[in-house]
Structure 1
Amino acid sequence: MDDQVPLVNYYTKSYSKLFESLSLSHSKEDTMNLFVGGEFQKFGYLEERILRSIGLESNWNIVDVGCGSGRLALRLKGFLEGQYLGTDLVDDVLDYANSIVNRPNFSFHRVEDCTIPSTENFADAIVFFSVFTHLYDEDCFRYLKESKRVSKNNALIVLSFFDFEEPNHWWVFDQALKNPDPNKVPSTFLSKSALRKWCEVLHLEIESIYAGSEAWIPIEKDIGFDDQSNPTGNAEFGQSVAVIRTSS
């Protein structure tokens with residue numbers, strides 16, 4: 001793509017610093033858990049359940065942008081027969097994800113710009129869990145444009161985001177205000193109106209938008225979280241989630 005800006009100047013620098021800081025004071029397993037925000041197993045389960053709720057089939061090809069240390073990949077390894085492509089910014093994190101999955105149809109790649117290392121007409125679903133929460137608007141748009149390029153017709157794009165209309169997200173903004181570190185991982189908010197405009201320009205169709213506090217994810221077991229919440233039946237994701245369809 002001719003409008004790409006290398007990520008190394010801001011995102012790669014901030015995430016590399018985060019990884020180094022965590023690894024100095026935590027075990028390898030705890031570092032990999034905290035790098036993706038904690039609750040590795042439980043959020044991996046919720047991400048899998050989101051995919052199943054939109055019709056996940058074993059022969060799908062999945063692109064997992066910002067795959068981190070492999071929490072979704074680990075949940076899919078015993079089910080997915082199609083191809084899985086995970087991308088992220090830090091080699092150590094990708095190596096860990098590859099080691100815990102260890103499947104020939106799963107591949108992990110480091111990226112340095114807002115591209116997906118895939119051919120056109122590849123993906124049945126592209127997911128961005130906790131990615132648009134840390135990207136600036138221009139890069140969110142670039143990734144949506146790139147998602148359309150690599151998607152099959154009638155594919156699905158799932159993305160999570162922070163939303164100022166969601167009261168439970170204010171603490172994220174407040175925390176960012178109090179952090180003076182110029183190299184911090186950015187916490188960014190996405191408006192629904194911006195998302196609608198981007199999809200209009202790219203000829204994508206928004207199927208659903210779920211608020212972060214909305215219990216919409218069908219689950220099959222108790223999943224206790226560190227905050228002592230124990231959702232059953234349907235669970236919230238915490239971040240708001242949009243489900244988008246490419247052209248049919």
Structure 2
Amino acid sequence: MEMSSFREKYKLEVVPVAVSGKRLQLYCVSNWDIFVDKLAQEGEEYIENFPFWVKIWEASVVLADHLVRIGLGKKKEILEIGAGMGVTGLFLGAFGHTVTVTDYEEEALELMTEVDDCRARLKRLREGVATKEQELAKLEVQVARRDKELEGIVAQKKGERDKVAGGIDAESLAAYERVLRCRGWPALVPARDGSCGGCFMSVTGQTLNLLLLGKELVFCQSCSRILYVEEAEADRVLKKREAV
């Protein structure tokens with residue numbers, strides 16, 4: 001019987017049961033009272049067909065507790081006949097014994113098989129979660145290490161910037177900071193091939209002359225970024241003018 005059809009026939013619930021410090025979550029039938037009602041209606045004739053496996057009987061818990069308390073030694077091979085819900089066998093298995101449970105009721109065995117499958121799936125899921133947690137822990141260590149490295153790099157670069165900024169006059173530094181706030185990085189761009197390196201708009205001849213003189217800050221008339229001319233570009237422009 002498939003578990004889906006089993007659930008259609010019976011209402012299942014998970015019941016916590018504890019024996020000698022071990023706690024198991026056991027599937028059992030919650031609407032087993034319908035069979036008791038049927039027994040009351042049909043009398044003793046129904047006894048043979050009563051599904052005793054649908055209930056966790058207190059006697060099975062007492063038996064499991066008794067067997068654990070008297071001590072069975074280590075790794076015993078145990079056969080449980082007429083196991084029903086298999087409570088005694090499940091607990092003995094939980095305490096390390098090899099247990100085989102039997103019952104003539106096919107549905108009882110089907111339920112125990114499904115429970116075993118669920119437990120195996122749960123174990124795999126927990127192992128998967130544990131693996132992912134280990135991977136996450138390693139990544140967290142790597143990220144923390146990288147964060148520390150980046151903090152060091154930022155502190156170093158800030159120190160270098162402060163050192164450079166100390167050699168710039170206050171007016172020019174204020175102009176650079178203003179452009180940086182308004183336009184973002186880069187605030188300082190080269191003028192190359194007659195164009196601004198920031199917005200790529202044309203640079204006028206007058207602007208280029210001011211750049212070549214190098215006596216004041218020169219701003220792009222289109223994007224307001226601060227312009228500078230590279231030495232190779234300045235040589236190229238001057239040679240071109242001399243040729244003319």
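Every read-out reported here was derived from the displayed coordinates using simple, explicitly stated rules and does not represent laboratory data. In this text the structure is predicted, and so the values were computed from the model without any measurement. Cβ atoms are built from the backbone, for glycine too; each structure is taken alone.
Using helix-only ellipticity at 222 nm (-39500 (n - 2.57) for each DSSP H run of 4 or more, over all residues; to 500) as the calculated read-out, with -10500 as its value, let me know the right label among 1, 2. Working through the options, I get structure 1. Which of 1, 2 yields 19 for relative contact order in percent (Cα under 8 Å, 6 or more apart), as computed? Derived from the structure labelled 1.
Quick one: Rg and Dmax of the Cα atoms in Å, for residues 24-63 alone came out at 11.8, 35 when computed from one of 1, 2, so which one is it? Checking each candidate, the match is 2. Source structure of the calculated read-out (distance in nm of label points 7 Å out along Cα→Cβ at positions 40 and 216, 10.6) within 1, 2: 2. With volume of the Cα convex hull per residue in Å³ derived from the coordinates and found to be 126, which of 1, 2 does the value describe? So the calculation was done on 1.
Each of 1, 2 could give distance in nm of label points 7 Å out along Cα→Cβ at positions 128 and 144, but the derived value 0.8 comes from 1.
Looking at structures 1, 2, which one was distance in nm of label points 7 Å out along Cα→Cβ at positions 16 and 88 calculated from, given that it came out as 1.6? The read-out comes from structure 1.
For the read-out mean count of other Cβ atoms within 10 Å over residues 136-143, a value of 17.8 was computed from one structure; give its label from 1, 2.
Structure of origin is 1.
Taking distance in nm of label points 7 Å out along Cα→Cβ at positions 104 and 192 as the criterion, the top-ranked structure out of 1, 2 is 2, with the highest value.
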